[in-house]
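Participant: These are the structures, in structure tokens.
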Structure I
């Protein structure tokens, strides 16, 4: 019984999960001839690719959380 409850709690914490497959791309990174990162789930576009590659994902996280 505890095991079932534990599994249910984990499912709630994970939320909705989508299949990882071709065509389910989350973000696009364009480095040349211009710099752009586009989040396909939220539509957010950022021109500072270096910042995103350094781990600054706050804009994307906040956009996703506000959308859901």
Structure II
């Protein structure tokens, strides 16, 4: 069974990894290789943390039970 729920702060590192990896795959033949290689997991994680810290913002995830 699956459910939709708010993300836990502890999951933001994994989300950042998914985000960066997807950018690198999706834009492989569109953006310069050097730019894609410069993307850092830590930077994306901080961006997600800042986004989630705003009271009006929410991140939902699909959880497999």
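Participant: Given that Rg and Dmax of the Cα atoms in Å, derived from a single structure, equals 13.7, 41, which label among I, II identifies that structure?
Facilitator: The structure behind it is II.
Participant: Match the computed value 4.9 of distance in nm of label points 7 Å out along Cα→Cβ at positions 3 and 51 to one of the structures I, II, and report its label.
Facilitator: I
Participant: Output the label of whichever structure in I, II has the greatest value of relative contact order in percent (Cα under 8 Å, 6 or more apart).
Facilitator: Result for relative contact order in percent (Cα under 8 Å, 6 or more apart) over I, II: largest is II.
Participant: Figure out for me which of the structures I, II the number 2.7 belongs to, where distance in nm of label points 7 Å out along Cα→Cβ at positions 19 and 43 was derived from the coordinates.
Facilitator: I
Participant: If you don't mind, there's one more thing I want to ask. For the read-out helix-only ellipticity at 222 nm (-39500 (n - 2.57) for each DSSP H run of 4 or more, over all residues; to 500), a value of -12000 was computed from one structure; give its label from I, II.
Facilitator: I
Taken together, the values in this text are just the output of simple stated rules run on the coordinates, not laboratory data. Keep in mind the model is a prediction, meaning the values are calculated, not measured. Cβ atoms are built from the backbone, for glycine too; each structure is taken alone.
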